[in-house]
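Take a look at these structures.
Here, each number is a calculation from the coordinates, and none is a lab measurement. Quantities reported herein were computed from a predicted structural model and do not represent experimental measurements. Cβ atoms are built from the backbone, for glycine too; each structure is taken alone.
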Structure 1
Amino acid sequence: MFSHVVIFWTDPANPTAADTLLAGCHEYLKDIPGLTFYHAGKMVGSHRPVVDQSYQVALNLVFPDKQAQDDYQVHPRHAEFVEKVFKKVCIKATIYDFA
């Protein structure tokens, strides 16, 4: 199993950025071949100070192995998502990959 987690910070000047980002994740990324699990959602507030609440959207993808994730990275729909959605509504992303 290979997990690919992306944490997104959206443009605060764009009040619909998080919704646009989520819609784009669903449209472009959800059905890319090789995914065994897809989940995208908005940050959920917490009373616990240890929980990072500075981001707006997170994406959690699981692949059977690293090669499937590598193939996902070069898939045309992933590239389209980056150009048409991510670059237009996000100011930052942090990525965590682990197996």
Structure 2
Amino acid sequence: MKITKADLINKVYATNPNLTKVKAYDAVETVLQLIKNGLENGNDVLLSGFGKFYVRDKSERRGRNPQTGEALMLDARRVVTFKPSGILRKKVNRE
């Protein structure tokens, strides 16, 4: 099962009777935008009880074209990494 942004908005709307659908949309969008902005600025985003998103720098590395087998160099880049909290890890593993 996958959860989409629309699913999140509907869940926020369903669990908060004081919110309109538009307000639920705005709330979800605001949270996601704050996470994006933090990561874009190179900051870690820690959601207590859920986990930590952080940006990692990857150096240039050797790769190959899978169709031709030709060797090539892959550029250095930044990637977003997620590390789950101990609480989330236990729930996922049903411990």
Structure 3
Amino acid sequence: MEQIETHIARINTKLQDLLKKHASLQKQNQQQQELIAKLKEQQEAGEKKIKALEEQQYILKSAAGELNSADKKAFEQTISRYIKEIDKCIALLSE
């Protein structure tokens, strides 16, 4: 009988250890998920900043007359996209 109680106590101890490890791992997982979300936000902000700087570069090159044909085409496409978006906004406002 004593062996059974000892065995049950050992199993109970191991179970408690596993539960503590599980809780610890869940906490670590949550922290990692939060870190991933934060890093994704930082990456998106960085990408937006890069895009804005590239657009400023196109504008400055265009104003200085230093655009090569590929840059000029990309700049014209960007301007066309903006014009289309503005037209859509105007159409929605006029409804």
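A few comments on the model shown:
- Structure (1, 2, 3) behind the derived value 2.4 of distance in nm of label points 7 Å out along Cα→Cβ at positions 4 and 84: 2
- Label whose coordinates, when helix-only ellipticity at 222 nm (-39500 (n - 2.57) for each DSSP H run of 4 or more, over all residues; to 500) is calculated, return -5500 (choices 1, 2, 3): 1
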